[in-house]
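Each reported figure results from applying straightforward, stated rules to the coordinates on display, with no laboratory input. Bear in mind that the values here come from a model prediction, so they are computed numbers and not experimental data. Cβ atoms are built from the backbone, for glycine too; each structure is taken alone.
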Structure 1
Amino acid sequence: MKDLLQLKEQVCFPVYALSREITQHYRPLLDELGLTYPQYLVLLVLWENKKQTVNQLGEKLRLDTGTLTPLLKRMEQKNIISRNRSSQDERVVEITLTDTGNALSEKAQSIPMKMIASMGISLDDLEALKRIANKILNK
């Protein structure tokens, strides 16, 4: 009978370690752009959607406002995004890209393919991993 409390029997550990490993592969690529991994994630959402409220960003990125707000403030200080109160409801903060934030999209185009190359894994394997992760996350 397996001892389910052994580290080698845990599903959570390789998932945790893989998350850290993937983030480490992103680091040198994002350093060239002056971005952290969470800032890159915010940009991915904004490049796709142009304008988001803090709450919308939090939902998409699975981050609470306590984590997101300081991150967004740092991005605003770097002139990547702008934060403005909604004209309809001043409690709502809307996030949009600045010209600098938009320009980073061009520089980031090569990141996905560089990531695949640096991890030494096939696109099919990555897609399978993403499918399984999304299946768990979207339950």
Structure 2
Amino acid sequence: MMEKSESLKLDQQICFPLYVLSKEITGLYRPILEELDLTYPQYLVMMVLWEQEGLAVSAIGEKLFLDSGTLTPVLKRLESKGLITRVRNKNDERMVLLFLTEQGKDLRQQACSIPQKLLSQINIKIEDLENFKETLTQLINNLKK
């Protein structure tokens, strides 16, 4: 008879509560982002570009931990919505740089209320949330080494 392993119990796993949390948080974003006609991955790309335009596709992929196969359809959709433009780098034709259109820049103002809308749905102190984010960032950095 095999010995039961405590380490295989669902409530002993770190991955499971992170998976559920990710699913639930993304679900909270969905109706908020629908008002802007954005999906969560599109919102992530827009946040990166609102912070700094003219980035290469590869740089955005690195920031968001997304490969080009996942990122390319998101970028094509944002371009078809008229929010971004893709421009070949004059110095290196293989590199595609991303820029916001006027419509993409204007969307930033509408998006400013998103973090507060989301926070209002989560019953947690801001300090606890900041500490949790710090711990998660440390875990991610440790895994990426």
Q: Rank structures 1, 2 by distance in nm of label points 7 Å out along Cα→Cβ at positions 80 and 104 and report only the one at the top, that is, the highest.
A: 2
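Quick check on the output: 3.9 is distance in nm of label points 7 Å out along Cα→Cβ at positions 88 and 112, derived from one of 1, 2. Which one produced it? Could you put the intermediate results ahead of the total?
On the way: 1: 3.1; 2: 3.9.
This value belongs to structure 2.
Supply the structure label, taken from 1, 2, corresponding to distance in nm of label points 7 Å out along Cα→Cβ at positions 72 and 96 with the calculated value 1.4.
This value belongs to structure 1.
If volume of the Cα convex hull per residue in Å³ is calculated from each of 1, 2, which structure is the one that comes out at 174? Could you put the intermediate results ahead of the total?
On the way: 1: 151; 2: 174.
Corresponding structure: 2.
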